[in-house]
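The data blocks that follow each hold one structure.
Laboratory data are not the source of any read-out in this text; all were calculated from the coordinates shown. This structure is a prediction, so every number in the text was calculated from the model and none was measured. Cβ atoms are built from the backbone, for glycine too; each structure is taken alone.
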Structure P
Amino acid sequence: MVPRLKERYDDTIAKSMRDQYGYTNPMQVPRLEKIVVNMGVGDANADARLMEQAVAELSIITGQKPSVRRARKSISNFKLRKDQEIGAMATLRGRRMYEFMDRLFNVAMPRIRDFRGVPRTSFDGQGNYTLGLREQTIFPELVMDTVQRVRGMNVTFVIANSRTREESLDLLTQLGMPFRSQNQ
């Protein structure tokens, strides 16, 4: 079964972007390459179970087992030692990527209190978009009783073949990302 957003991209979005930006080759059209979900667990040095729980929650949210990230160097001010577990990361591609994006846009983001849309300014130089979420509890897959600590996460949408920020913005808008209106 093909995910709903992948089908929409193939049927309408790629064709409209090809016409709008004048691409001659279908491989020039910007496309979503991957989604990277990061969750920092800096307080895991005090209690190792916090890292296990963060990995379990991230695996429920993303649908795959995340990798545990370790510190590259020691920083005494942060009480951080080299090779200490400090975060979890999952890279989503293919079907899982489109299903996660669909759940994020249509189920999780509307559950954010006082949500008015995501900012249009969070693009980097290559056209990738990074979004910060303040708590993982906006995802309905998590059972609220099992969540011990509210954690934030970063979601990065990596866009291939995007030449400008406007092309990436247009792609994400057509995929359904709820951007803020221009006047806010």
Structure Q
Amino acid sequence: MMPEQTVATILASLISLTGLVFALFWLYRDYCVDHLRQDLFALRDELFDAAAAGKISFDDPAYVMLRSTINGFIRFGHRLNLIETILLLIMPGSRQLLAETGPAFDRRWRNATKNMSSESRAVVETIYRRMSGRTLQHIVLVHPVLMASVVIPLVSWILASVFLELTLRVLREPISAINSAAFAYSEVS
């Protein structure tokens, strides 16, 4: 029979792990979705303020298209994650939908912005890029396991590569001497 202290430790550990799993897979995800939506609301408000200030017309096709796209992300932000994005890209029915609407969206966006003044275009393009960047960031960061298994190793690899390059630059002369010695030894044999 196990001592009472061991049973208490096991129970405390199980409760802690259950709380951690709950926090990571439900609370964190809900927080990410709420944060995404809040950022998108702010972008939509910024777009509205630009139109109210006369930088762009409320009737401009680019304004309407960008506002509608932001609204779509706000409405379906809870479904925006890496797994569903990958499925959207590889599923046959989704690929057909993307083939029909993807180029159409790009074409419509170019058509909506081509006759705008450079100032108005700069306003909508800036908000469009920020919207795209924010949704991409959300797709990558919303799932803690994917973030830990993809993002953290990728960042670590990039930092290690940069550190290695800097180290090689600093130690170029000693490394060259070692390489010369190895080359000289190879010719002796």
Structure R
Amino acid sequence: MSYEKIFKKLQEKYTIEEIAESMMIPAELTEEQEKESREALRQLRLKLQRERTEAEKIRYDTLRLRFQMEDYLKEKEFSPEKSFGKCLEEYIHALRKTKKAFAGDIGIHYTRLSRILHGKEEPNLALMYRLEKHSGQLIPAILWWKLMIKKQEHQIRMDEKTRIEEGRKVKNALESRRPDAPDSSGA
């Protein structure tokens, strides 16, 4: 059905003002007009980008990071390039701050921040709350926490050596029956 037919059908039920307020009717453009339209839109986007304030740029970069974190958390696999420390480093970069200034902002010692960024120390829940507050709630504490947990889940899945070593220290463990093992109860 052409746009004209759709418009005529809508006019039977609604006024032109109601249609205009509730619908976006695409224009039928030639290929040249389409090209010009795209270029005009591109120029407008570039102009708006140049006119952004520093605060707006920081907000947009912080939101971009949040969306990247959310997308990563939907993935099954752990990636060291998207770990808590790497995301925190990207957050600091988005703020256009030094690591030392950022450590002061969130009330931790610079060396502790450095250890967290490099994966030498795990962050605690208090830090997650501070990061949430610092980001103006743009990145909730739970997102930061889930990043850390994703790494820990990966470690649990992959660390067979420690699992075996720690298992040797256990006494009087419950016996679990494997589903494929024959039933020893005689039933």
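Details
- Among P, Q, R, which structure scores highest (criterion: distance in nm of label points 7 Å out along Cα→Cβ at positions 123 and 163): Q
- helix-only ellipticity at 222 nm (-39500 (n - 2.57) for each DSSP H run of 4 or more, over all residues; to 500) derived as -8000 - corresponding label from P, Q, R: P
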